[in-house]
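Enquirer: Quick heads-up: structures coming right below.
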Structure I
Amino acid sequence: MRNDFPVKFDRVCEVLDKHKCDPNKLIAILQEVQEEYKYLPEDIMTYIATALGISPGSVFGVATFYSHFTLEPKGKYVIKVCDGTACHVRKSEEILKVLEKELGLSGRKKTSDDMIFTLETVACLGACGLAPVVVVNDEVHGSMTKEKTIELLNRIREQEKQENNK
């Protein structure tokens, strides 16, 4: 590796080596890279395309086709609010509005300035019996109310404060 090679590409090179720069492993490569960076930066996708000997358009096409991939940076805590039928009927929209207000977010601005929170709305989380449902990273919170949502945010903020004071 050259000394002037950007450090942020080190992990990408490891992933590419692991998959032997096989273009047939593009999805697996993108998944691992996104796991590392929490999103797929444009310059890294271009680098992957070059390393695999395929067009950047092919890489971008795959990255934008699958909803699992994101081209925007996400916060440490990704909060998903279900707005499927069961959740919607049980007022998930009110929970979404509380979260937007508490986090200073809107329909267009999905990630807090401090990169701690990202707020997403999803069509269904498959937990209709627990409606309305909020998922924080991989943790499911059912039967949510506006009050429970604020309590959840406060717990996360307190946890962050404690981690930062270590």
Structure II
Amino acid sequence: MTKYLEIGQIVNTFGVKGMMKIVPFTDDVRRFDNLETIYIEEQGVKKEYRIEEVKYHKNLVLLKLNGIDTMDSAEELKQCYIYIDREKEEPLEEGIYYIVDLIGLEVYTDDGNLLGNVEDIYNTGSNDIYVVKNKEKKEILLPGIADVIKKVDLENKKIIVHLIPGLI
């Protein structure tokens, strides 16, 4: 499992005092209220920053970080990703997983056939869609619903699914 969790991307500046617009990569945007520090990755190196202020604007998070006090210094971080330390996160509820932990897992049918590996997961609003790619690079789209996703086994790096009629 990864040490850091990616929770957003800096997409622009906001104002002249170093505040930044963040596109959040989380289901619960209010999680930013409870953060004290974040990491920003620049050129492959993660640097820790203390959060001074959090605001919300439309579907964006506005962050003011200690040491980023001008529009120019905020501009330098544009397009960088924001991370948090996984160890500081509260445990997830049963049956809830971080997408980063599911990417790459092997996907098997409940009768033992390998479908491929999880390539991506995206949300449609009503449920997640698991993008599974097989050896021939063909994509299989599986809805993240209880009727289909039967078991997620992070320890053995596999997911068991039940193929309902019409999926493939």
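Only the coordinates and a few stated rules stand behind these numbers; no lab work does. In this text the structure is predicted, and so the values were computed from the model without any measurement. Cβ atoms are built from the backbone, for glycine too; each structure is taken alone.
Enquirer: Computing mean count of other Cβ atoms within 10 Å over residues 20-27 gives 17.5 for which of I, II? Walk me through the intermediate numbers first.
Expert: Values: I: 13.5; II: 17.5.
The read-out was computed on structure II.
Enquirer: Also, I was wondering about something else. Among the shown structures I, II, from which was the value 3.2 of distance in nm of label points 7 Å out along Cα→Cβ at positions 108 and 124 calculated? Write down the numbers at each step before the final one.
Expert: Numbers: I: 3.2; II: 2.7.
That value comes from structure I.
Enquirer: Tell me which structure, out of I, II, gives 14.1 once mean count of other Cβ atoms within 10 Å over residues 28-35 is calculated. Intermediate results must be reported in sequence, preceding the final value.
Expert: Working: I: 17.9; II: 14.1.
The value was obtained from structure II.
Enquirer: Thinking only about mean count of other Cβ atoms within 10 Å over residues 84-91, which of I, II has the largest value? Don't skip to the answer; put the middle values down first.
Expert: Working: I: 16.9; II: 11.5.
When mean count of other Cβ atoms within 10 Å over residues 84-91 is computed for each of I, II, structure I gives the biggest number.
Enquirer: On to the next question. For structures I, II, calculate mean count of other Cβ atoms within 10 Å over residues 60-67 and state which one comes out highest.
Expert: II
Enquirer: Next question, about the same structure. Given structures I, II, which gives the highest value for FRET efficiency 1/(1 + (r/R0)^6) of positions 76 and 156 (r between Cβ atoms, R0 = 41 Å, to 0.05)?
Expert: I
Enquirer: Name the one structure among I, II that semi-axes √(5λ) of the Cα gyration tensor in Å of 35, 19, 13 was derived from. Don't jump to the answer; show the numbers that get you there.
Expert: Working: I: 35, 19, 13; II: 36, 15, 15.
Only one of I, II returns 35, 19, 13 for semi-axes √(5λ) of the Cα gyration tensor in Å, namely I.
Enquirer: To which of I, II does the computed value -14500 (helix-only ellipticity at 222 nm (-39500 (n - 2.57) for each DSSP H run of 4 or more, over all residues; to 500)) belong? Please report the intermediate quantities before stating the final value.
Expert: Values: I: -14500; II: -1000.
Value -14500 for helix-only ellipticity at 222 nm (-39500 (n - 2.57) for each DSSP H run of 4 or more, over all residues; to 500) corresponds to I out of I, II.
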